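Laboratory data are not the source of any read-out in this text; all were calculated from the coordinates shown. Please read all numbers here as calculations on a predicted model, not as lab measurements. Cβ atoms are built from the backbone, for glycine too; each structure is taken alone.
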Structure P
Amino acid sequence: MTGEIAEARHERKHEMANNLIRKSCYLRIGAARDIPVHMIYNPDIPGPLPVMICLQGTNLGIYLSWGDVRLPMDVERIARGSENALQAVARGYMAVAVEQSCFGERREIHLEKVSSDPCIDAANHALLLGHTLLGERASDVSAVITWLVGGAHGLSFDLSRLHIMGNSSGGSTALYASALDLRIRALLVGGSVGYLRDTIGRRMDSSGQNVVPGILDWLEMDDIIALSAPRPMLIFAGKEDHIWPYAGAAAVAESARSVYRALGAPDNLEMAAAEGGHSYHPNVAWPAFEALMAASD
């Protein structure tokens, strides 16, 4: 997958605290599909910089990635480490924060009556058109990468070190995007790994975010992870995660490791366990990911 050709519109430059810069735009894909994209970087660090595509999970919007507070509940989310773009920049990355469909600026506002879950309307409408919400999100990531490769943004990237990170629904998008797009060279994902039969196949699912019709006739989660082999992947999960539990993630990783082993890179797939539940765990995820990348160089 290489993604559709996108045109950047409404480009703006924002000065941030600690001398950081945020360049924002809307990528227009096709007739009327706009993807808000925010590139956050420290101009004092010489390029070309490695790239970290940053995705948020099911929450209020991508603005949390750079620590913006717009609602009272944002304070608590940021205290738990949701500002993943700032974390990436602090580690020398050019952070590229991408708003996922159904959240933030891309929430549903045109239906006369929207469903209580932010994703189910879009998921159902995608199915009517022969698509899936998860597939559309993965395609959006590839479209952003194609735009980055094209260079129209005017910034200098090291695209041989283009990585992606996400938790929960952001992790799901990252996994499927990487399976389809070989330009993604490493993954940091959490709260999104488990056998489909044991997770969305056994619990209530009001969102439909991860449903791909017929997928169980062909693939399970270990197969999807194996499609990223032998590229480095760090999977983290909370020991008490009630949605994507650590034990289930570890079982999937162990099965997928056979493919990594066959490709001569069994250590490029690693797990990290965090205390707590379904949440982003940066204090566990980042050190484990950095150790993985150092070992894989």
Structure Q
Amino acid sequence: MTVKVVTDSTSDLSPQIANELGISVVPLNVHFGEVTYRDGIDLSAEEFFQKLVNSPILPTTTQPSVGAFLEVYNALAEETDEIVSIHISAKLSGTYNSALVAKNSLEKSCRIEIVDSLQATMATGLIVIAAAKAAKAGANLDEVLAVIEDAISRIRIRALLDTLEYLQKGGRIGKAKAFLGTILKVKPLIKLEEGEVHPVEQVRTRARAIQHLCDFVASFPHISDMAIMHSTTPEEADALAERLDPIFPKNRVYISRFGPVIGTYTGPGALGIALLEGEP
């Protein structure tokens, strides 16, 4: 039986990729006041960012319920006896714990492994894609887990934020709080390491920040896979892919949009790159 792969909506995988690779996506929740939306289902990224900019209420987010995971696991357990569920860093969300409780509550005979990616957005997404491709090629669960462990060790991410406001107010600022208090009009660059947000540097202009992203990619002699993420500037993401084409082919780059949950913390104007470092 084929190993089934599950992730959550913060991996920011497009529906096309998820469908193509047979990946089940469990949505997190976004709350604007008393109104709750399921990430990517009841609220598109386009609708979300319009609300984010125009609403006087800052959104909040919550992990999927245990029941939401159980529903997916129960359905998949009818088709397979091996499931791997790969999720956003447990330091950023309670999603991993919800999945773990659901696994322990499942009454059907099915082996489920819950994995903390230590990442978010397409950094998690690239790990999930690697797992799904291995599963599709016929790997068993232990072999898929080995692929995941290897991918986690080789994943890298950088992101340019237009402002730290959303990351700070959302309580996910992590080590990047070192950036707070500056009086300069700067563009913060961040990364994820060991499951939490870390500062990289601050630059004075967006052009320099984008150059930093290019230099980041160019610093790797071998790249296996790459994604470019944006919140509200698709043309900028496309231009960046074009600019990086001599280093990594544009036609192999996943162009992804930060979804409502990740967008709650990045805010508008964010741009990022996730890559899977290749082996010599």
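Listing for the model above:
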read-out: Source structure (of P, Q) for relative contact order in percent (Cα under 8 Å, 6 or more apart), computed value 16; value: P
read-out: Per mean count of other Cβ atoms within 10 Å over residues 230-237, the highest-valued of structures P, Q; value: P
read-out: Comparison of P, Q - label where mean count of other Cβ atoms within 10 Å over residues 134-141 is highest; value: P
read-out: Structure with the greatest value (metric distance in nm of label points 7 Å out along Cα→Cβ at positions 70 and 86, set P, Q); value: Q
read-out: Identity of the structure behind 0.00 (criterion: FRET efficiency 1/(1 + (r/R0)^6) of positions 54 and 142 (r between Cβ atoms, R0 = 25 Å, to 0.05), calculated), options P, Q; value: Q
